[in-house]
Structure P
Amino acid sequence: MNTSEKRNFYKELFALAVPIGMQNLLVALVGASDALMLGRLTQNAVAAVSLANQIAFVMNLFSGAIVGGGGVLIAQYWGKGDKTMVKNLFCMLLKWAFAISFIFFALAQFMPEALMRIYTPDRELIEIGASYLRIVSFSYLFSGITQCYYLVMKVEGKAAKSVLISVVTLVTDVVVDFFLIYGIAGVPKLGADGSAYSTVAVEFVALLWCITESYKGESVRPDRQGIRWFSARIAKDLLKLSVPMLGSSLAWGLGFSMHSLIMGHLGSDATAAASIASVAQELITCICKGISAGAGIIIGKLLGQGLFDKAKEYGRKFCHISFWTGGLNMALLGVVGPIVAKFFVLSETARQYLIMMLLFTAVYVFAYSINTVIVCGIFPAGGDAGYDAVSVFLASWCFAIPMALLGTFVFRLPVIVVYILMNADEIVKLPWLYPRYRKYLWLNDLTQKAPAEK
């Protein structure tokens, strides 16, 4: 790669990775602001809301797999110049994402106590979380559709616009949280329920803005023909990508949700500390998520154009970048993490848990960053989405989670030992990653399998 090619590479990467990373950061800050404000209220409030939000987390695993699989096809068809197929795929994603959102809305609206009992036996946490779920469930109806719009913005080269939307939603969330959680200026003090109302507000604002933006210029937007369009061939290709992604997402995400279940059975101190450590992790890993998404779009477009040698060269460059990103994330969390503990109202036990959890999480994010860029960015761009599901299943469900469950319910190991065991999955994956990359199973033009249908 000569100087000019490097300049073009980094220009394209920064145009995608920086806005996407910023958007991920802003989304994480929404969660962080909720946790911080609730953490200044009571320890049980932040613990209950963290457990209740596992429902939205699981929902996003399903919608994320559909949007992710659609994103691979949309990027390649965009690279091929077939905008009609891009629009049709976008409409298909909207319908599927809304169907998923509605199912989870109904569950959270009509059986919130049963959902909370999955994660904790604590009656107070169940009561707080169930009330929160009934309100926040309305935001589910908006969030899946919004993710579809964000995807198209990124492919169109308008990632900066999604950042602006996220900035506004962050400010809206913080302001509404401040008034509703604490009851400022005569507003009723709603506590955790106030956080739920603010989430509904910000998701509605984001969706409304996305719809408005789609009607400007030549942007991709849904129309009657696209909503009614269906192709069994394209749906099959979409499922071929989305099902392995869903398998990977469920294996990882349900495993991550199991973390909350395990911590929930270790007491409110462990639950609160792990919840805050998770927020810190989300904030720190926004960089690698942006690079991963950028890698998927950039390589996908190259493969759609049939530029395999260039895609291979870009893939190698992204591997190097993933290593340095992991080192940066590890250093940031190792230095900044312990400072975070000072901003929350915690018992002394919970505070000690949190400091030790954050120090281990610094090692975790190094491995997570490398895995995310390569496995979630490079591999799916050319159709090799199945490896992620296999690696997550083996590392999480055959090692980390069984060890953590045994440590919790059989051997009664200390909280920190259990926490380390259940977060060892990303580290276990590393030795097998590069040999898979070198097989180049991800160098495929997926558009050749399903010609555009109009």
Structure Q
Amino acid sequence: MSPTSAAAALLRPASGAVAPAPPALPPETPLTQALAAMTAARASSVLAVDAAGRPIGILTEQDVARRVAFRMPPEAPLAAAMTTPVIGCAAERGLWRAVALLRAHRLRHLPLLDRDGRCIGMLHRAEALEASSGLMLAHLDALAGDDAAVKQAQAGLATALLSEGLDAAEVVALVSGINADLHRRILDRAIAAEAEPPPVPFTLLLMGSLGRGESLLRPDQDNGFLLADYDDAEHGRVDAWFRRVSERFCLALAEAGFTLCKGGVMAMNPLWRKTRTQWRDQLRLWARKRHGAALLFADIFLDLRAGWGEEAPAEALREQAMALLKEEPAWGAMLAAQDAQLNVGLTFWGGFTDDEPGPGTRTDLKLHGLMPLVAAARLAALRAGVPDPATPARLAGLAARGTISAAEAERLRAGFAMLLDAVLRQQLADLAAGLPPGNLVDTAALPPAQRAALKDGLKAIRGFSRTAAAELTGRVW
């Protein structure tokens, strides 16, 4: 990605584009003092904050011109002239979200808030819009809408970003970030609908492609809840609260466009809603069973990351899984044997496989390209102690530890990027044609050079997956 790409800036956190926080004063501060503080700080706004330091109002230069000058006495309180409530944005959210809020509410100033709701910086409209070309602005506007509108806007934004020269891997990272943000928003609402706060602390687990940050345009739900341990005597009350919230959460995700998981990998299923101790025991149970659903569920689970709440419990759970893979080599061997059944999309003679029912000859580059690489990288990385669930990060971690060479890691990363590009463009073409986004790619329509490079990438993936499986199972594939 070019460092000067305007579109690329949307991928970074909004906190990377902010100016310092403006003066923060109690709402009873006289306007004369508020304006003096604004002038001294060379700021274009001042915030009114509550006793905890959280913004409750904002006074901008435009407010001064419209409401204060020649209209209010100097001793009038800041509260008399400020705009309230304050629209803010969480600092860790992507810049795309901040730009969408600025445009949707016609704002010139957007406070960025920490987890306690305090302002840590101010995003100004002019600077934020430098990250967005006119081609993308209409799509960014939709990202400030309701959940379904945000989900539908992803395709238009992805098309605009690809047209501006962004790599598919970076576009997919943005799509995944939007999807993760939707999960947080929907969970916040599901919790707010309850009369009481959560009875125990908990973390939302994102798994599968969303856990890796690699979700495309048609993801289903792979999520769970990780609860703090609590007394068994409290189970009825605690479980009732989480049962209601998880059902409300998963059904709202479905309405927004995240298909209900056919395998039931959702927090509304009690199997995916457990305490820390129960999750630890579940991992050991999967390691002992080593067949059928236990292997399938473990494959999905091992891509976990925190999507809401404290990250530390999710990280501790991943560390337990990595330790268990070392303690139970038979578990890793069975997982590898299962993953080895994922063949790459090349025939014995070196052509692309025909995965399309009927007269077509398209190749499923997700099932027979992305998935074999993802599966092999997952097990090899966890076994080597690489914690990051993203596939490129896993490959880089394996190279750093000497498990694979730097050259092989680069070939696999390039193959991964080509596969993402082919599948993403196919899904966008499907949507443009009024079809559900799919994974069947017409490889014959690709330019010869791209087709040859894709074959090379698939060959590298095949060699890597076979080697990784052989190291864990002891079998030569």
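Thinking of P, Q, which structure, once Cα extents along the principal axes in Å is computed, gives back 85, 62, 43? List each step's numbers first, then the result.
Details: P: 58, 48, 39; Q: 85, 62, 43.
The structure behind it is Q.
State the single structure among P, Q that was used to calculate distance in nm of label points 7 Å out along Cα→Cβ at positions 49 and 289, giving 1.8.
Details: P: 1.8; Q: 5.1.
The read-out was computed on structure P.
To which of P, Q does the computed value 24 (relative contact order in percent (Cα under 8 Å, 6 or more apart)) belong? Traced to structure P. Sorting P, Q by mean count of other Cβ atoms within 10 Å over residues 217-224 from high to low puts Q first, with the largest value.
Looking at structures P, Q, which one was helix-only ellipticity at 222 nm (-39500 (n - 2.57) for each DSSP H run of 4 or more, over all residues; to 500) calculated from, given that it came out as -15500? It traces back to Q.
Among the shown structures P, Q, from which was the value 1.3 of distance in nm of label points 7 Å out along Cα→Cβ at positions 65 and 425 calculated? Kindly include the intermediate steps, with their values, before the conclusion.
Working: P: 1.3; Q: 4.7.
It was calculated from structure P.
The maximum of distance in nm of label points 7 Å out along Cα→Cβ at positions 321 and 369 over structures P, Q, that is, the highest value, falls on Q. For distance in nm of label points 7 Å out along Cα→Cβ at positions 305 and 401, the highest value in the series P, Q is held by structure P.
Computed from the coordinates by the stated procedures, all read-outs in this text should not be read as laboratory data. Everything numeric in this text was worked out from a predicted model, so none of it was measured. Cβ atoms are built from the backbone, for glycine too; each structure is taken alone.
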